[in-house]
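**Q** Quick heads-up: structures coming right below.
Bear in mind that the values in this text are calculations on the coordinates, not laboratory data. Note that the structure is predicted; figures quoted are calculated from it, not measured. Cβ atoms are built from the backbone, for glycine too; each structure is taken alone.
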Structure 1
Amino acid sequence: MLKQRIITAVLLAPILLTIVIYGNPYWFAFLVFVLQSAATYEWLKINKLSITLAILNGVVIGIFTYFITYRYHLSLQSWIILYGFIWLLALLWLKNHRWGYDNSSQQLLTKGILGVLAIALFAVALIHLYAIEDGKWWTLALFFLIWVADIGAYASGKLMGQHKLAINISPGKTWEGVVGAQLLVAVYAIVISIYLDLTWQKALLIMIPVALFSVVGDLSASLGKRQAQVKDSSNLLPGHGGFIDRFDSLIAAAPLYFFLLQTT
C-alpha cells in the first residue's frame, strides 16, 4: 500500500504542479474538469447510482459547470450565498450524523445533490482563482496550504492525539491534530506572505480559517463513506483511494479561499 501510494504521488504531483505553474487557463480548466468529473462520479456511486450513470453524470455536470463558468458571471455575493447554503447543510448533517444511514431514496438524493453542488462550486472557485492576477501562484499557495494542514494534523495527532474530534464520523481525527494543523498553517502563512502580495496579518486571516474549514470537507466525505459502508471513494488513485479521498479538504476550502482573497 505504501509503495503504491508513493508511486502514485510521484507520478501525479509533477503533472499537477506543471499544469498549475506552466499551463494556461485552458489546460488548468481541463485539469479542474477531470478533478470535478471524477469526484462527482465517486460521490454519486457512493450514493448508490449505477457506475454507468455516475460516469455519465460526472462528465455532463463537469461540462455544464465549465459552460456556466465562462458563459455567465454571477456576482461574488451570489456565490457566497450558495456556498454558505451548501456548507451550512453539511454542518447540520455532521451535527445530526445519524441522519442518512437508512440510505432511503430521499436521503440518497439529498446527499447526492449536496455533494454534486459542493464539488461544482469547488471547480468554479478554482477556475476563477487561476484567472486572477498571479492566479497560478495563489492556486499553488492553496494546494500547499492544504498539504501543510494535513502534515500538521497527522504529525500532532500521531504524537499527542488523545481527544477525539468526531469519533462517530472519523475516529482517527483528534482535537490535537486540528490545533497542530493550525499552528503549522500559521507559520506557513507568515512565510508565504513574503512571496505573495499580502501582509502577514492578511495571510493569517485568510489561511487559518480556510485550513480550519477544510476539516469540514474531510469530515463530510468521511461521513458519506461511512454511511455507504465503503473505506475509499474509489480505487482510481492506487494507494490513495479516490479523488474525493485526496481532495475532500480542498473541495470545502477552495471557494472560501477565493472569497477571502477577494474580500479581506
Structure 2
Amino acid sequence: MRKEVMIPLAAVFFFSLSAITAAFANENDKMNTVFEAEQDVSGDGKPDYIYINGLPYDEGAGFLKETKLEIQASNGKTYTKELAAGYEPSIVFEDLNHDDVKDMLIMIPTGGSGGLSHYFLYTLKDFDLKDLGIPEGLIASSQFLDDYKAKLEIQDTGQTFEFDLKERKKEYDRLGLYQNGKINEPLELMIDAYGSLKPILLENGQYGLRAVQGISGAYHADGIGYIESTWLYEEGKWVLQDVKVMKNLK
C-alpha cells in the first residue's frame, strides 16, 4: 500500500519540480528590448516599428549572448532575423541600395580590444526582408622589412604603401624582431576586420559606405595605421570606389 501511494506522489513531485525549473529558465532566458525605432522601411509611407532584442549573458550583464532583429511592419506582420552576440546594438537608417527606401545598417560591438563590431544590412522594401550584405574586407599582403620598415600592398587595387617604423626601434629590438636593423624572420602586419562601417554621401549624390580597417605591427596594441575604403552598391553588389592608407600619428 505504501509503495502504491509513494510512486504517484514522487511522480507529482518531480513533475512539479520540472515545471518550476522550466518556468525559471524561461524567465531567465527572456529577451529584453535594447534598441527601438520608428521608421518607414517598407516603402508604403507608413511607420514600421523596429526593435533589437537581446538576451544578457547573465543578470545585469552588458554582454548579450543572443540578439534578434524584430520588425513590426505596417502590414500587421512581424519579421525577424537572428543577429550576433555583442554589446549595445544600434541601427542607422539610410538608402544604401538606391531604391528610395531606407535600409537598416546594424552595428553590434564585440567588446574586444580591437574595437571591432558585427555588421548587418537589411532591406524590407515591399515587405520582403532581404540581407543586402556588407562589403568584404580588402585583401592585403604585408611584411616587415629591414631597417625598421614595413610594406603593405592592397591586392584589390595594386596600391603599395610603406611605413617607416624607426621610432619603434627600441621596442622591436626588445621583442627580438630585429637584430642590428635586420629582420630576424619573416613577419606580416596584422590587418583587422572592419572597426567602423558608416554611410557616406558620395560625389554622385548617392549614399555608400566608408569602412575602416586597423593595421597593427608586432602586437594588436602596436597600431601602425588604418585602411579607409569607400564602397557603392551597384547592380546587387558592393563596388570599391577608393582606398586610402593612413598612418597613426605618434
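**Q** Consider the structures 1, 2: one of them gives 24 for relative contact order in percent (Cα under 8 Å, 6 or more apart) as calculated from the coordinates. Say which.
**A** 1
**Q** Of the structures labelled 1, 2, which one yields 13.7 when mean projected area of the Cα convex hull in nm² is computed from its coordinates?
**A** 1
**Q** For mean count of other Cβ atoms within 10 Å over residues 42-49, which structure out of 1, 2 has the highest calculated value?
**A** Going through 1, 2 one by one, mean count of other Cβ atoms within 10 Å over residues 42-49 peaks for structure 1.
**Q** A further question on this structure: Which structure, out of 1, 2, was Kirkwood radius over Cα pairs in Å, for residues 106-185 alone calculated from, if the result is 16.3?
**A** 2
**Q** Match the computed value -4500 of helix-only ellipticity at 222 nm (-39500 (n - 2.57) for each DSSP H run of 4 or more, over all residues; to 500) to one of the structures 1, 2, and report its label.
**A** The structure behind it is 2.
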